[in-house]
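The numbers here are math on the coordinates, done by the rules we state, and not lab data. On a predicted model such as this, the values are computed, not experimentally measured, just so you know. Cβ atoms are built from the backbone, for glycine too; each structure is taken alone.
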Structure I
């Protein structure tokens with residue numbers, strides 16, 4: 001069966017060893033995520049550690065789409081990570097992607113360098129007393145502004161998809177993961193505000209982040225606060241409504 005294995009220029013010399021890791025994905029490695037849709041494992045190779053994400057095998061129709069009409073999630077993850085890297089936006093280093101085809105796409109993997117991080121954005125949602133929470137949220141608002149200024153529309157801009165690392169006391173770096181849903185386009189004001197909706201921001205979080213974003217983007221605090229709240233609450237209502245309907249169907 002035809003395959004496609006693309007390795008980042010910084011890891012070309014390790015190509016054969018990386019391919020060996022892929023061949024032993026099911027039997028070796030340390031589970032990081034073991035979900036119904038995708039699986040992620042951590043592998044040690046010499047002094048380096050890699051995360052390998054195996055994407056769910058698509059159905060017959062989707063496999064044809066990924067073969068002939070649309071880039072696979074693995075390929076998009078790799079190419080988007082390279083693009084973010086070139087823009088100076090944090091993401092774990094892209095290493096390689098692998099695709100195996102039959103009539104359609106049969107199997108695909110994305111390899112990235114393992115990142116030692118301190119916590120992810122979710123802790124800020126769930127723990128209002130998290131140390132330096134206000135400072136982290138302010139810096140994250142500036143980070144998101146930078147994304148938007150560079151024309152990055154991260155469609156999965158959600159709490160689990162930002163890793164956070166403290167670089168020095170009170171200073172934080174942010175790294176995006178799960179990159180396969182992303183657009184590179186001009187970000188007008190309401191599209192920017194819409195991009196905050198999946199972060200499940202509380203009233204307090206919006207009160208902290210909106211003044212920072214407003215100062216950077218040139219809109220008033222009132223405008224930023226209103227639209228950030230509007231899109232966030234609409235999204236939360238829709239998700240909660242879907243959950244309620246599912247619970248009713250189960251009864």
Structure II
């Protein structure tokens with residue numbers, strides 16, 4: 001795929017909540033094959049930027065471009081079908097469904113809405129169902145959870161649920177992967193597995209954006225850091241350079 005197909009860009013993206021500017025004319029282009037880390041203190045606007053890009057909230061002003069195409073008027077569902085996949089700070093798994101079904105319903109379906117609503121069956125759809133089940137099983141194997149394919153999320157540890165959430169994002173098979181605090185509450189083997197998955201997706205030339213407060217992890221995986229403060233981009237540079245900046249570290253850590 002070409003670089004333009006993977007490109008994600010915001011132009012003057014702006015959002016105001018109750019008189020507070022949570023996104024203030026944000027201009028940023030995320031690079032293909034890069035891992036970009038959104039860093040900054042709590043309340044800086046990192047998750048708001050995620051929500052604006054993924055369509056979970058609408059901007060007051062400015063544009064979001066995917067592959068050179070303006071997607072402002074598209075819903076979060078439509079953006080997901082175009083290949084913007086994300087995770088959440090809280091995993092948001094479907095607790096009434098098995099792990100395999102959590103993944104299957106996250107694929108970018110090309111079934112017609114009419115066929116689904118009428119419950120129509122056809123052999124092409126059946127073949128696709130089998131294909132998606134195989135893909136989902138391979139992703140569960142990749143994150144080390146294939147043996148739990150028929151379990152529900154509540155039967156897993158918190159770290160395992162994080163892995164399911166990431167596998168579900170990968171099930172989208174889109175060009176944009178957005179991970180909101182993937183390392184929060186995880187350590188050891190799970191930490192290493194998440195790091196491994198992100199770096200593998202980078203080799204596939206995916207555009208990866210990470211929000212994370214674990215600075216060691218950010219230093220390990222990110223090609224660039226984007227430092228946000230009060231809804232504005234303060235600086236874009238290597239993570240090492242950002243964290244060696246006295247003013248930025250004072251803002252980040254306080255005092």
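Quick notes
- Origin of the derived value 3.9 (distance in nm of label points 7 Å out along Cα→Cβ at positions 12 and 140; candidates I, II): I
- Top of I, II by relative contact order in percent (Cα under 8 Å, 6 or more apart), largest first: II
- Comparison of I, II by mean count of other Cβ atoms within 10 Å over residues 76-83 - largest value held by: I
- Test item: Rg and Dmax of the Cα atoms in Å, for residues 68-195 alone calculated as 16.0, 53, pick one of I, II: I
- For distance in nm of label points 7 Å out along Cα→Cβ at positions 20 and 172 computed as 4.0, the structure of I, II it came from: I
- Which of I, II leads on Kirkwood radius over Cα pairs in Å, for residues 92-155 alone, largest value: I
- Among I, II, structure where distance in nm of label points 7 Å out along Cα→Cβ at positions 44 and 228 as derived comes to 4.3: I
- Parent structure of the calculated result 0.85, given that FRET efficiency 1/(1 + (r/R0)^6) of positions 28 and 204 (r between Cβ atoms, R0 = 30 Å, to 0.05) is the read-out and I, II the choices: II
- Structure (I, II) behind the derived value -13500 of helix-only ellipticity at 222 nm (-39500 (n - 2.57) for each DSSP H run of 4 or more, over all residues; to 500): I
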